[in-house]
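Colleague: In what follows, structures are represented as structure tokens.
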Structure P
Amino acid sequence: MNTIELNKDNFESTLQQSDRPVLVDFWAEWCGPCKMLGPVLEEIAGEAGERATIAKLNVDEHPDLANRFGVQSIPTLVFFNAGAEQSRLVGVVPKSAIKQRLALN
């Protein structure tokens, strides 16, 4: 499974209708650390299969959603379950830490 690109039209439905954990990566095209983390998230998406949804939200294109979730630095990874935020990680973090939060280890 590949990552999903989120926008204002599919953000809520992706979180609310998912029967599995959802990781949202708040990122921007110009962000060097975001570019480093991107391939790691693609790997995790492939490994997770149907056990988790990995999604990306461009903060430059959707600043309203970034503000709503209090995202002040990027990359910010926000973990949701049943539509509710469970936890978050900020910055470039090890793949193992992300997988642990998603309970994929």
Structure Q
Amino acid sequence: MGNQDLLSSISREFSSYTESGLKTIVQCALNHPGFFAERLYHSMKGAGTDDSTLVIIVVSRSEIDLVQIKQLFTHMYQKTLGTMIASDTSGDYRRLLLAIVGQ
């Protein structure tokens, strides 16, 4: 069974929070860095910033796989994580996040 088949099966068999939760678990298990790159993008996309998601992911993954997450982020969204952080944050908060991501 392929990845899309598994996700489609979950969509057919479950709904609402159960479907969302199971899909999140599967996506994270199949592509850990990609999962976090997508979450980072959505934490900064559009008006406002989901600061808790941004901080939790950047800090918790900084010594684990942030390099891979940054590479996938750039590949997936054609902009660097640092560029997006710089355009979405300000002040010491911006400087701290950029220091953690190595920008």
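Colleague: Of the structures labelled P, Q, one was used to calculate relative contact order in percent (Cα under 8 Å, 6 or more apart), giving 22. Name it.
Modeller: Q
Colleague: Still on this structure, I have one more. If semi-axes √(5λ) of the Cα gyration tensor in Å comes out at 28, 14, 11 when worked out from the coordinates, which of P, Q was used?
Modeller: It traces back to Q.
Colleague: Something else about it: For structures P, Q, which has the highest computed value of distance in nm of label points 7 Å out along Cα→Cβ at positions 13 and 53?
Modeller: Structure Q comes out on top.
Colleague: Ranked by mean count of other Cβ atoms within 10 Å over residues 21-28, which of P, Q sits at the highest value?
Modeller: P
Colleague: As an exercise: distance in nm of label points 7 Å out along Cα→Cβ at positions 29 and 61, calculated from one structure in P, Q, equals 0.9. Which structure is it?
Modeller: Here the read-out was taken from P.
Colleague: Follow-up question, since we're still on this one. Tell me which of P, Q gives -24000 when you compute helix-only ellipticity at 222 nm (-39500 (n - 2.57) for each DSSP H run of 4 or more, over all residues; to 500).
Modeller: Source structure: Q.
Colleague: Please compute FRET efficiency 1/(1 + (r/R0)^6) of positions 5 and 45 (r between Cβ atoms, R0 = 30 Å, to 0.05) for structures P, Q and give me the label with the greatest value.
Modeller: Top value of FRET efficiency 1/(1 + (r/R0)^6) of positions 5 and 45 (r between Cβ atoms, R0 = 30 Å, to 0.05) goes to structure P.
Colleague: Work out distance in nm of label points 7 Å out along Cα→Cβ at positions 69 and 93 for each of structures P, Q, then name the structure with the largest result.
Modeller: Q
Just so you know, all these numbers are worked out from the coordinates, no wet-lab data involved. Please read these numbers as outputs of a predicted model, since none were measured by experiment. Cβ atoms are built from the backbone, for glycine too; each structure is taken alone.
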